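Chemist: These are the structures, in structure tokens.
Throughout, read-outs are computed from the coordinates displayed, never taken from laboratory work. What you see is a predicted model; the values in this text were computed from it and never measured. Cβ atoms are built from the backbone, for glycine too; each structure is taken alone.
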Structure P
Amino acid sequence: MERTLILLKPDCVQRRLMGAVISRFENKGLNIIAMKMLQVTPELAKQHYAEHVSKPFYPGLEKFITGAPVVALVLEGLEVIRVVRDILGATSGLKAAAGTIRGDYSSSRQMNLVHASDGPEAAAREIALYFQANELCGYTPTLVEWLKAEDE
């Protein structure tokens, strides 16, 4: 099983879309193995977006991500990183296909509702920023036999 970090960004929280977004992941059969609401500090933002800190757009990004609470989740599932990114759609809500989260709810590049890890290494690094190992609660849902074949 693969894991990924999801952040329901401040715009998602403020627009009260958390339940709608989380239900998309659950409806796909992905497991939520950790979840909490928190306020991202400037220090955490700098760690999370380390590759962008020196870029001209970073101050606006930090102001946005620290401007209101976020909900951090760890999702687990087969090919979860790719699956989640497909569910989210293109980074810009203006370019995201209808039926994706961003295509249905966003019309902005920055205010695009959800952050998702872009690869296994990023997922491991990001999960460690937001969660302690003892906060991850892996489990097998009783309905798993109805979500995928035994050999998947």
Structure Q
Amino acid sequence: MYEPKPNPRKEYREQEGRRVEDSATIAQTFHSLKSLTLKLAYFRPGSFTRNSEIKYTVNLAHAKARFRFNCPNDQCVGGDYDLSAALANAVAAKETTQSGEIICQGWRCQTAIGTIRCEHTLKYTLTAAYLESGEPAGFLDADAAKVAVG
């Protein structure tokens, strides 16, 4: 009987995917957050030229609080970028803008595990808006609004 070769990259991504899915949504975790947008820019190791850029408006009702993004290196094993702590720190401090960068600590490819780090860089900017004190949280989606209205 055929047994597939072990694939550390696939196994890692599946494990991380389960962790994300098992986490609460951003709206459930950060009640004071009204809106969140991100600007993500990816860079190859040692390069100052942006490889790609993404602008993302987060759907707070559906996005997970385990806030991670895949490394753009399609060979990377065990890396990726976790912005969960950056998001939590920004919300705790009620920061409207937070910028930073993360260097992928995964392995460049399956044959380089234990020897060569991936080192792709993600530069990010989180832009958040918060509910004013006393402002109702509003409805997270149309179905909730229909139920509340009756």
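Chemist: When distance in nm of label points 7 Å out along Cα→Cβ at positions 64 and 96 is calculated for each of the structures P, Q, which structure yields the highest value?
Modeler: On the way: P: 1.2; Q: 3.2.
Largest one: structure Q.
Chemist: Say we calculate relative contact order in percent (Cα under 8 Å, 6 or more apart) for every structure; which of P, Q gives the highest result? Write out the running numbers ahead of the final one.
Modeler: Working: P: 35; Q: 26.
Top value of relative contact order in percent (Cα under 8 Å, 6 or more apart), among P, Q, belongs to structure P.
Chemist: A follow-up question, please. Just checking, which of P, Q has the largest value of mean count of other Cβ atoms within 10 Å over residues 88-95?
Modeler: Numbers: P: 17.4; Q: 14.0.
Checked P, Q; max of mean count of other Cβ atoms within 10 Å over residues 88-95 sits with P.
Chemist: Also: Which one of P, Q has distance in nm of label points 7 Å out along Cα→Cβ at positions 40 and 56, as calculated from the coordinates, equal to 2.2? Walk me through the numbers on the way to the answer.
Modeler: Working: P: 2.2; Q: 0.3.
Computing distance in nm of label points 7 Å out along Cα→Cβ at positions 40 and 56 on every structure in P, Q gives 2.2 only for P.
Chemist: Here's something else I'd like to know. Kindly point out which one of P, Q the value 3.9 was derived from, the read-out being mean projected area of the Cα convex hull in nm², for residues 24-71 alone.
Modeler: Values: P: 4.4; Q: 3.9.
Comparing all candidates, it corresponds to Q.
Chemist: Rank structures P, Q by distance in nm of label points 7 Å out along Cα→Cβ at positions 8 and 32 and report only the one at the top, that is, the highest.
Modeler: Working: P: 0.6; Q: 4.2.
Going through P, Q one by one, distance in nm of label points 7 Å out along Cα→Cβ at positions 8 and 32 is largest in Q.
Chemist: Which structure, out of P, Q, was helix-only ellipticity at 222 nm (-39500 (n - 2.57) for each DSSP H run of 4 or more, over all residues; to 500) calculated from, if the result is -9500? Show your work: numbers first, answer last.
Modeler: Details: P: -9500; Q: -7000.
Traced to structure P.
Chemist: Related question: Cα Rg over 2.2 N^0.38 Å computed as 1.24: which structure among P, Q?
Modeler: Details: P: 1.03; Q: 1.24.
Matching structure: Q.
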